[in-house]
Structure P
């Protein structure tokens, strides 16, 4: 899945560059019609998994921001972050 690979690649590149923060857009949800709910799940889960695995303990990233383009997308993010807490 391209979105999954894009998120992983982005976080890897930011780690290699020594970045402390990154902003990631909800990729392909408008023009290409990729389902927002699925996009949000991929973004949140992959960022969380990347930042919490032992393999990526070397990262300096301490802030991941997600570009939210509308209320629908915001609601999906709220739901996904609530799921992470449980």
Structure Q
């Protein structure tokens, strides 16, 4: 299941952004998954919480936009600074 690998990579990248910004946690994370990307949306939705366990993204709401192309893209990260 390569969706888990993608989810782990996304969490790692988002965690690095959180560190750079001095944020305490993420509230939401927005991505695009293209229907032709080879990424199964339901598998990714299952994998993301597993990848995020124990991280500052554990409580983040995953927002997925679907397109009809080959896109798999990280768009935005909403954070909390406390």
Item to check | Ranking P, Q by mean count of other Cβ atoms within 10 Å over residues 30-37, the structure that comes out highest | outcome: Q
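A value of 12.7 was computed for Kirkwood radius over Cα pairs in Å; which of P, Q is the source structure?
Details: P: 13.3; Q: 12.7.
Answer for the origin of the read-out: Q.
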Item to check | Which of P, Q yields -18500 [helix-only ellipticity at 222 nm (-39500 (n - 2.57) for each DSSP H run of 4 or more, over all residues; to 500), calculated] | outcome: P
Item to check | relative contact order in percent (Cα under 8 Å, 6 or more apart) derived as 47 - corresponding label from P, Q | outcome: Q
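Throughout, read-outs are computed from the coordinates displayed, never taken from laboratory work. Just so it is clear, the structure is predicted and the values come from calculations on it, not from any experiment. Cβ atoms are built from the backbone, for glycine too; each structure is taken alone.
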